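Every read-out reported here was derived from the displayed coordinates using simple, explicitly stated rules and does not represent laboratory data. This structure is a prediction, so every number in the text was calculated from the model and none was measured. Cβ atoms are built from the backbone, for glycine too; each structure is taken alone.
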Structure I
Amino acid sequence: MYDFAYHRPKSLADAVATLKGKEEARPMSGGMTLIPTLKQRLAKPSDVVDLGGIAELAGIKVAGDVVTIGAMTKHYDVSVSPDVKKIIPALADLAGHIGDPAVRNRGTMGGSVANSDPAADYPAAVVALNATITTNTGKHPADGFFKGLFETALKDGELITAISFPKPEKAAYMKFPNPASRYAMVGVFVAKTKDGVRVAVTGAGSAVFRVKAMEDALSKNFTSAAIKDIKIPATDLNSDIHGSAEYRAHLVGVMARRAVDAANK
């Protein structure tokens, strides 16, 4: 990797100040993407600002039917949290199947959401549960936050501080993982909420997306039979050595039906 200056601030204010003062500085949460990128010399930041020492950014809080998870909370901590398991068990289950134990003990929710990897699991939960992303400068609704491949609504110097998830009536996440990386070749999070049904798909496209046809059908009849005949167009879906766009389109339907069946148990 290229040389860079390393910083480990103790507060959010210090982290933001350091990032603003360095033209090519990059924040780092768990480092699950950034460190491999640096090792391969695919990035050349002047400074790396490690957020791992900022205690205020980690932790899980519950207020009524809303679970708020700090950006630096590890996947493992989400997966074993009694509060998350009780209020949104589907979210705990999702976190428990991210990557492998090493990734779950280092990777963070905020880092995953900010990175907007097309095969990441958390974006599907954020969109399906209609979460609110809080940053050092304001709040972002789930819809519209993920803009595309590794692109979000975050501005320069804007850091995620927490993500708030309202409790759904029913929810489940099902994914078809790549057998090596455990990333989602296709993952579908289905949530029945007081405002309707939301179906979010990750792994299939350049970024997480919703399937309105499935949402409409499930709003009338929340069973897997209601969506068994809905076909997902392969246009614009990912196609690579792991699976064609047509295969991923097929998997969206399979994973969605499995998610609905799991949510109804």
Structure II
Amino acid sequence: MPTIIHIENVTIVRNGRVALDGVSLEVRKGENVAILGPNGCGKSTLVKAIARDLYPAFGRGSVRVGGMDRWNLFDLRRILGIVSNELQAICSREVTGLDVVISGFFGSYGVLEPYEVTDEMRDEALGRLKFLGACHLADRRTDELSSGEGRRVLIARSLVNDPSALLLDEPTTSLDMKSAHLLIQTLRRIAVAGTNLVLVTHHVEEVFPEIERVVLLRDGKVFMDGPTDLIMTSEILSELFESPIQLDKINGVYRGRVGGPA
């Protein structure tokens, strides 16, 4: 299958500290992958490396998206949509949810001038909001939305370009239990509809049944990589988080807690 993300021997230094240390990772089309690890393990740095916000130290290592090591924004959006908390903060302004979704066609952040918005673009944006159960957010200002509502608008913004995959950085951060549950159900629908998902998270609950592969990060390195059922065990996660973890799986949903069995 074609490669969506290819990272080879990438080292990144941030503030004098090695944040990624010789990381190699490949995600192919057709895969739904979770990248899991504790805070400070290098997850956000990895996302920034893929988004080209950070570059490998000393020019070593390579990051390719869709087989390209250089690309323009329009090419990238058709291959990989990126949803992050930083992007949500940028898009939270005095513009409507629909405007933010439409702005995905242009790579802007809710600002549509001086671009020409066609009826087809508007219909596509409304269709994506409808698919996500978020039509009621079309006319609301994004700086008045809850975190969960804003996340749906951002996902719709990424989907208007019909990318092969979505890269989501800590998708349920700042969401309450109900909003997090609803968002996970939305992501499962997206996966079933054929868009591949790459979830970067420290929450085991986000490894939902459609995730077939889990990559574990620790101390800036790939700690383990393999099929979900083999990776998601109490023993492996206890080693990853350096604390006793009891992991349960109920109806396909993982639940973890610190400590031994209840």
**Source structure (of I, II) for relative contact order in percent (Cα under 8 Å, 6 or more apart), computed value 23** = II
**Asked** Upon calculation of distance in nm of label points 7 Å out along Cα→Cβ at positions 92 and 148 from the atomic coordinates, which of the structures I, II produces 1.6?
**Response** II
